[in-house]
Structure P
Amino acid sequence: MNLEDSPAFGAAAASPAALPTLHLVDASLYVFRAWHSMPDEFRDAHGWPTNAVHGFARFLLDLLERERPRHIAIAFDEALDSCFRHRLYAAYKANREPAPEELRRQFAHCKALCVALGLVVLAHHDYEADDLIGSAVHRARPAGYRSVIVSADKDLSQLLGDHDEQWDYARAQRWGAAGVKARHGVHAHQIADYLALTGDAVDNIPGVGGVGAKTAAILLAHFGSLDVLLERIDEVAFLRLRGATQVASRLREQRELALLCRQLTTIACDAPLDYDGAAASRGEADPEMLDALATTLRFGPMTRRRLRTAAGLDGHGDDAHRSPVPA
């Protein structure tokens, strides 16, 4: 029996807290954060730095201990220079320096750690972590799951539906679709259009020249979407907007660029996912792999105990994640 056909589904749908939850972690954000914030004193058995993987492990353990999720996937960016967006726009993310080998090795360790813990890892050579998270959200939603996206990235707010939530873990801030406008000045479903207009310096997306955050928010509040705005450009000059005539002129001149930027800022929701079912489920941990990683990475005794407990290997861990998903 499908979840939505069960007698409890109707009642659960009215209460987001009662819905089954899928946690989706934007791993790269937390690996990079650890790389920049953790002291460079951690070394593996071969002398390579391990500060990023130590920091990521602490974050991951905190999350698992706090939430005890039954459904969770960890998304990594593997398409650093091979994403489909690079074929659309060669300069996409061209402003970023390649990750040094010391960091690349740590990304591999972070993935391996997730696998050893029995967590689903999402990575693809043609899709970014955002796309994998978006695809997981869209697969889970029709089956009645709510998604909690663990990331501070504003791009991901475009994925939020009525019961979903985004969680900036480091700042302990959570918001749903209704809270996006207060944070960014536009609604969740307008985020991709908003970024297409303003551009995104982090990803080297140019946007429309002269259109800043305030102007983009005013335009989308009036027209609703980029498509409608471009259909009704002639009306822009008459808006109560500073430099309205010039904005209208730039929109006409850069119409194709705006549409290209929207392709770059829109999260793909049709990426292949390496798990069956509506939501990624925690699986059995691999004790030998976990112990080998702990030894290679020189984790201390406290971290080792936490890892085994989180994996349900010490007899006192939470074994709820091993139960099958309710039919």
Structure Q
Amino acid sequence: MAEAEETSLKDKGNEFFKAGNYLKAAALYTQAIKQDPSNPTLYSNRAAAFLQLVKLSKALADAEMTITLNPQWEKGYFRKGCILEAMERYDDALSAFQTALQYNPQSAEVLRKIKRISQLAKDKQRAQEIENMRSNVDMAKHLDALKSEMSEKYGSEECWKDAFSFLVETMETAVKSWHETSKVDARVYFLLDKEKTDTEKYAPAVNIDKAFESPHTHSSCFSFLRQYAEDSFSSAACLVAPKSIISYPQVWKGQGSRKWKHGQHDGFFVQFESPLVRKLWFIPSSNEKGQVLCRDPEALDISAHEVLPRIFKEKLSGS
């Protein structure tokens, strides 16, 4: 009699499981287990119900019990693998599926799982690498050539170090903003003179989002910035502007040396201005594993692609 009743509880549980009522199915499997506590199939079925209910630690305990009661049965290892997969413990899941395969080498289902988990593990590792790249932004390592050029032209270490740190900080802040919001504001940042600048009157950043609307706004913005740099006693300036805003001048529509060779990537420009050194970079951005990632800065020829004309009057080295 108990045998028939146990079967009927299990069968009822299976019917509820198929109908998607996993809570009811789990309850029926629990009743059946009370009557037949050493039946691995019941634990395996309840593990499947718990997995659907996302009660993962309970599901895992049932899968382990299935394996204990019948160590030769692939189903216990298969259940365990599926639960570990849901927990994103891919290495452990892979090893459970590989054990399942030993007991049933013909199982297409297990082979499919092994292939999928290997891919998920790779994806997870790549997502982690991207997260690390996003959070450990280090622009200075891309600017070694600039560092030696500046130390040569500036002579005094103090002068070029300030300007170099100012550029690195501006670049890194822009990259972090892009990572968080997928945008940067079009601005020119100024390296003000701590002693001479009237900070009540001159802020360290100027918005230039209207500068690229027409040749007229571009030229009046540029004249304003030139005057601003002079009146604020700034020693350097750094423009940051998203590629999307620049309809004028259309730097990548030109021919010859001005032709845009940097693909369709979204991203932003960073233009460094000082009396001795002018530089321009494009920082491309891509989406990978659902995350926005800035790529390494690409140095551009400023004579072909300048986003703004020269802001400071040119000084020759050493003068």
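Just so you know, all these numbers are worked out from the coordinates, no wet-lab data involved. Everything numeric here is computed off the predicted structure, so don't read it as measured data. Cβ atoms are built from the backbone, for glycine too; each structure is taken alone.
Overview of values
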{"item": "Ranking P, Q by relative contact order in percent (Cα under 8 Å, 6 or more apart), the structure that comes out highest", "result": "P"}
{"item": "Source structure (of P, Q) for Kirkwood radius over Cα pairs in Å, computed value 24.7", "result": "Q"}
{"item": "Top of P, Q by distance in nm of label points 7 Å out along Cα→Cβ at positions 235 and 259, largest first", "result": "Q"}
{"item": "Among P, Q, structure where P(r) over Cα pairs in 5 Å bins from 0, in percent, for residues 83-202 alone as derived comes to 2, 9, 12, 11, 10, 9, 8, 6, 6, 6, 6, 5, 4, 3, 1, 1, 0", "result": "Q"}
{"item": "Mean projected area of the Cα convex hull in nm², for residues 27-74 alone - highest-scoring structure of P, Q", "result": "P"}
{"item": "Answer label among P, Q for the case where helix-only ellipticity at 222 nm (-39500 (n - 2.57) for each DSSP H run of 4 or more, over all residues; to 500), calculated from the coordinates, equals -12500", "result": "P"}
